[in-house]
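Listed below are the structures to be examined.
Just so it is clear, none of the values below were taken in a lab; they were calculated from the coordinates. As the structure is a prediction and not an experimental result, all values here were calculated from the model. Cβ atoms are built from the backbone, for glycine too; each structure is taken alone.
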Structure 1
Amino acid sequence: MTGPAASADFPTVNAFQSSPKGDGSAFVTKLNAAGSALVYSTFLGGSSHIYQGMLVGGTSTSGIAVDGSGNANVTGSTYCTDFPTTIGAFQGSNNAGPSGGPNAFVTKFNPSGSGLVYSTYLGGSRADQANGIAVNGAGDVYVTGRTDDTDFPTANPIQANNNAGNTAGWNAFVTEFTSDGSGLAFSTYLGGSGNDTAYGIAVDGFNNTYVTGSGGSSDFPTTTNAFQTTKHSQSYSVFAAKIGSSANLTISNSAPALTASGTAITYTITVFNNGPDTAFNVAIADAIPAGTTFVSVASSSGSCTAPPVGGIGTVTCTVPSVGMNSGNTVVETLVVNVTAASGSVLDTATVSASTFDPKTADNSATATTSVI
């Protein structure tokens with residue numbers, strides 16, 4: 001559980017931070033399964049500072065999500081300029097601090113609560129408020145909220161600008177962090193020319209992101225065939241949005257430039273996931289080239305179907321998922337026997353996935369071998 005902690009004697013156990021700081025800190029607490037004792041309990045926050053003659057500070061949390069490894073991921077907003085961050089974190093300072101404003105933050109506690117896996121600010125030079133947090137199966141963190149910024153950090157955005165920024169208004173934001181908290185897998189504004197705030201977020205097994213909140217914009221982005229495409233209220237309506245995951249897959253195909261009739265050609269076909277998300281249901285298809293017959297196929301992951309040895313047809317290798325980190329490459333090795341007496345042998349391999357690919361121009365690759 002998490003929330004504000006105004007008491008200096010709030011109970012702490014195995015704490016990362018044993019006392020409050022500044023004008024209010026947050027707390028993060030884990031109870032045992034029976035609810036009868038604390039596994040850990042800690043403060044979280046920084047110090048107050050002077051802005052235009054006033055004492056400014058305080059940290060508040062608004063959401064918590066526990067990943068499969070038992071790490072507690074918390075989000076909220078902080079005015080502090082010394083909020084605890086970790087080395088290598090995406091954003092190490094409060095970008096709104098010089099104007100006395102808050103930035104959002106994301107902090108991942110280790111399972112014992114005694115240390116930080118990572119902790120980072122998130123925001124621009126005006127004000128940011130995180131309201132919801134979720135984690136996917138890999139433990140990657142997603143957060144949503146509202147931002148007044150025109151310089152909120154974005155990455156692979158579906159909306160690159162604050163559409164209400166010219167009137168000092170706010171849009172919602174949706175952000176996914178990389179697994180180590182050092183970067184953004186994607187981060188986007190979401191809203192129109194009015195004021196829009198997201199409060200809840202969820203992620204499904206295919207890393208599609210769902211957000212809901214309060215929309216004050218009459219031009220909030222809606223999709224064709226949406227249930228309701230206009231705002232019926234003069235003030236605010238509820239919105240719900242699904243942001244699909246995407247993965248830019250590339251493929252290469254290499255083979256010897258020259259070969260003789262009756263010999264084998266070995267093709268090395270490599271698929272790479274450039275992200276920003278995991279690619280699901282990846283398929284590599286390769287028709288046995290004219291002038292050759294099938295010998296063998298092997299893949300570094302997944303499974304393959306192929307014609308019989310000496311036959312022709314299409315080889316298909318399928319991989320359930322191709323990730324963004326150490327598992328972001330698949331290598332297929334295809335061997336064929338050359339039956340052509342002369343000319344050129346052309347082999348084309350293509351890759352596809354159920355995950356949306358924003359750049360399909362690099363989803364096929366051809367290798368050419370001359371028969372001498």
Structure 2
Amino acid sequence: MNSNSSKSKTGTRQKKKILFLIQKLIAGGCERQIIEVMDGINHDLYTPILGCLEKGGIYTKLVESKNIPIVYFERKFRWDISPVWGIANYAKKNNISFIHSYLALPGFYATFAGKLARVPTITSSIAGPTQRASRFLIRLSKFSDIMLPNTEAGLRYFFPKKLPKNYIIIPTGVNTERLNPDIDVAEKLSSIGMDNYTFIVGWVAGLKVSKDPITFLKAAKIIAETREDIGFIIVGNGPKHKEVVTYIKENDLSNRVIPLTDRGDVEELLKVFNIFVLASSPIHGEGISLAVAEAMASYLPVIATNSGATKEIVKNNHSGFIVPNLDYKGIAEKILYFYDNPEILKQFGQRSREIIEQRFSLPVIADQIEKVYEMFLEKQK
């Protein structure tokens with residue numbers, strides 16, 4: 001929990017309730033980020049409450065373990081707007097000070113619920129899928145009181161002609177204490193059937209339209225033809241999961257690439273990786289990926305494609321490599337470069353961790369978010 005200088009204000013006012021809003025507690029970067037923020041803000045000043053538009057999800061128990069209340073404003077069908085009134089009524093009855101939403105659909109509901117309840121709304125529209133409807137919903141977030149994108153590149157993707165005036169850029173925050181667990185690496189590899197390999201290349205990201213797992217798998221195929229001791233783990237679920245499984249099977253990679261779906265042990269899996277790879281869709285406005293940030297916090301060098309704001313966190317030829325979109329040969333080449341140069345791999349991994357600690361650690365980001373809350377409180381006086 002954050003205990004910065006704002007704690008000195010606890011004796012002068014009542015704690016403020018913040019309703020965080022998300023679609024569902026699935027295993028995704030945005031979902032993990034909202035949990036980190038709820039946990040990281042100063043609980044002597046703020047009481048976090050989580051609102052969800054759908055029930056279920058692997059992170060539900062994690063939120064409950066932190067004693068954060070969960071309230072459901074369920075949609076009955078795709079374009080059901082009734083949650084707007086449910087959220088507005090809840091905000092008024094429970095004296096909510098802010099509604100802080102994450103991503104497109106929750107942002108839509110939060111913005112209009114806030115107008116009805118006369119409660120300030122904060123929209124963290126980090127990035128979103130390229131479907132026309134979702135892009136439209138994100139653009140509606142300009143009607144919230146303030147937008148908190150995690151990068152300007154992601155914001156420009158959705159507002160290419162003119163940026164809205166009501167935004168503050170706050171990067172993705174990472175709980176560095178959580179991302180260096182003490183585990184038996186050999187035992188962990190054995191538990192997932194990867195103990196035959198001495199070098200592991202990993203991917204952790206949702207298999208959705210914004211990501212490009214096939215480019216990752218094409219790189220794996222090149223390496224599998226020449227190196228016997230390099231294994232690949234791809235962790236994620238989503239619309240492209242079937243495509244991933246089919247590619248692995250059709251290209252005889254079943255013994256070399258292990259696909260894992262929703263997992264609650266991502267921190268431990270990152271610990272067994274030697275390198276982290278993320279390929280993003282070239283037509284998508286990727287923000288700063290939490291998956292990349294968490295990998296860097298785990299002392300991993302990163303190889304990523306040049307999409308959106310990835311290069312703002314991965315310093316090319318310093319903490320990793322940025323390669324052109326769709327360049328699976330370039331990814332394979334960089335993987336082998338790290339494999340052949342273990343000292344450089346270690347050096348790059350250390351630099352990754354330092355970047356996160358200095359610029360993207362959870363206390364730093366939570367403090368920035370609290371300053372936004374304080375700004376609203378000052379205006380309400």
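Calculated for structures 1, 2, relative contact order in percent (Cα under 8 Å, 6 or more apart) is largest in 2.
Given -12000 as the derived value for helix-only ellipticity at 222 nm (-39500 (n - 2.57) for each DSSP H run of 4 or more, over all residues; to 500), which of the supplied structures 1, 2 does it correspond to? Derived from 2, not from the others. Calculating percent of Cα pairs over 25 Å apart for structures 1, 2 picks out 1 as the one with the greatest value.
Taking mean count of other Cβ atoms within 10 Å over residues 301-308 as the measure, the highest value among 1, 2 is held by 2. Ranked by mean count of other Cβ atoms within 10 Å over residues 197-204, which of 1, 2 sits at the highest value? Structure 2 comes out on top.
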